[in-house]
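Following are the structures in question.
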Structure P
Amino acid sequence: MEKEKAVEKLKTLVNQNLHELAKKYDVPVLTPLGKVNKGWAGHVFERFLGLSLNSAQSPNFGSWELKSIPLRRCASGKLTFKETMAVTMIDSYHVAHTPFAESHLLQKLRKAVIVARIVGKTFADPTFVHSVTEIELTGDLYSAVEADYELARACLNDPMQGFACLTGKMGKYVQPRTKGKGHGSRTRAFYARPAFLRQFIVL
């Protein structure tokens, strides 16, 4: 499915309850062990579009990349980003030897379509689609993200630092940090900070 058509179709989901769609498309919200299936919302969007899952480094629908992020309401009632957005895994050799213009990070960001959803306090609370946003990385923002990437690249190429020194404290808009929980220092990924997401998503 082409990006333009997919975005148009996804926008028809705005304000719809994803729990109802999960039932419709037979997407489990909980795993067999009773834990939350963290990727269930993204799976619903993929089933809705008639596309299969793909965790490969290249954009998972060929010419574009689907991302799903949660929003929450603060005590004041204002919306905020619940977490950072995973962009792509870090292959230390590839990043160390690849300039930003040819990187997986840039490829993923430029082809990203972000579906934001408002979540409640628990997984069982209704969750509604807030918006569907395309990423256009240009100008000063492009330069800033490039600087974030090159900082990580310099760390990898520094014999006194290396992969283990990549940390979430790095980067203004994109951070290189441990992927998920329980992976220790063996796995890293690039994550887009809320500061980056706010450049595109109106809360």
Structure Q
Amino acid sequence: MPQRISYVPFDSLGEAMQDELRRCAEHGTPRPESSAVRAHSERSFWFFANSWQSIFREGVVEHSLKELCRVYISRTVTCEFCGNQRSEKAAADGLQEMQYDDLLNFETSEVYSDEQKAALRYAQAIAWGPNSVDEDAMWEALNRYFTEEQLVELGCFIGLTFGQQSWIRLLGIDHHQYLAGTAASMAPGFEDARALAESKSDSGYWAR
């Protein structure tokens, strides 16, 4: 797919935006390419960066649970750019790679807790509508595991990542194209441009 919106040249940006893009390159989630597109609109750039900090990296909901919801959305909307990233913080908290593999089959998988399944059902309903789940059972489980403050934060986070990933899917961007040279937050097998190309050409690639 051709790239539809260009990356803003790094040297043309102010110091604060450059610092945020360096953070993206060094720690990822998001990686710098998507932020370099948002940099065309400074308000949009900071809206996303500040919102992501407040309700993804910080907040009252367990970070690794939000990370599972983020990648579930990636898989369900087939956003390859987002789906090939992993949160360093979630990995440090103990989230394992195998827990990403069954996300589209989470209901029947044994690698997720009941709390995680409740959150993933919430993500499914936000992405695909209430008719995609047993709505009464979903709310019963959500109210069992989460406070209303947590449900609001989780709902806002899922809505943000669903909208952004649906948009990013259209852009034709990929990793290792902007401030290249780091493997920060990349999924196994996607650490550099060569590995990324090999993984995406494999018959078992998740987005096929």
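Please compute relative contact order in percent (Cα under 8 Å, 6 or more apart) for structures P, Q and give me the label with the greatest value.
Structure Q comes out on top.
Match the computed value 17.1, 49 of Rg and Dmax of the Cα atoms in Å, for residues 72-167 alone to one of the structures P, Q, and report its label.
Traced to structure P.
For FRET efficiency 1/(1 + (r/R0)^6) of positions 32 and 176 (r between Cβ atoms, R0 = 30 Å, to 0.05), which of the structures P, Q scores highest?
Comparing P, Q, the top value of FRET efficiency 1/(1 + (r/R0)^6) of positions 32 and 176 (r between Cβ atoms, R0 = 30 Å, to 0.05) belongs to Q.
Given a value of 10.7, 31 for Rg and Dmax of the Cα atoms in Å, for residues 96-143 alone, calculated from one of P, Q, which structure does it belong to?
Answer by label: Q.
Can you say which of P, Q returns 2.0 when distance in nm of label points 7 Å out along Cα→Cβ at positions 40 and 128 is computed?
P
Of the structures labelled P, Q, one was used to calculate helix-only ellipticity at 222 nm (-39500 (n - 2.57) for each DSSP H run of 4 or more, over all residues; to 500), giving -16500. Name it.
Only one of P, Q returns -16500 for helix-only ellipticity at 222 nm (-39500 (n - 2.57) for each DSSP H run of 4 or more, over all residues; to 500), namely Q.
Upon calculation of distance in nm of label points 7 Å out along Cα→Cβ at positions 16 and 152 from the atomic coordinates, which of the structures P, Q produces 2.6?
Q
For which of the structures P, Q does the calculation of volume of the Cα convex hull per residue in Å³, for residues 8-47 alone return 67?
Value 67 for volume of the Cα convex hull per residue in Å³, for residues 8-47 alone corresponds to P out of P, Q.
Tell me which of P, Q gives 1.9 when you compute distance in nm of label points 7 Å out along Cα→Cβ at positions 24 and 80.
It traces back to Q.
Just so you know, all these numbers are worked out from the coordinates, no wet-lab data involved. From a predicted model like this one, the values you see are computed outputs, not experimental measurements. Cβ atoms are built from the backbone, for glycine too; each structure is taken alone.
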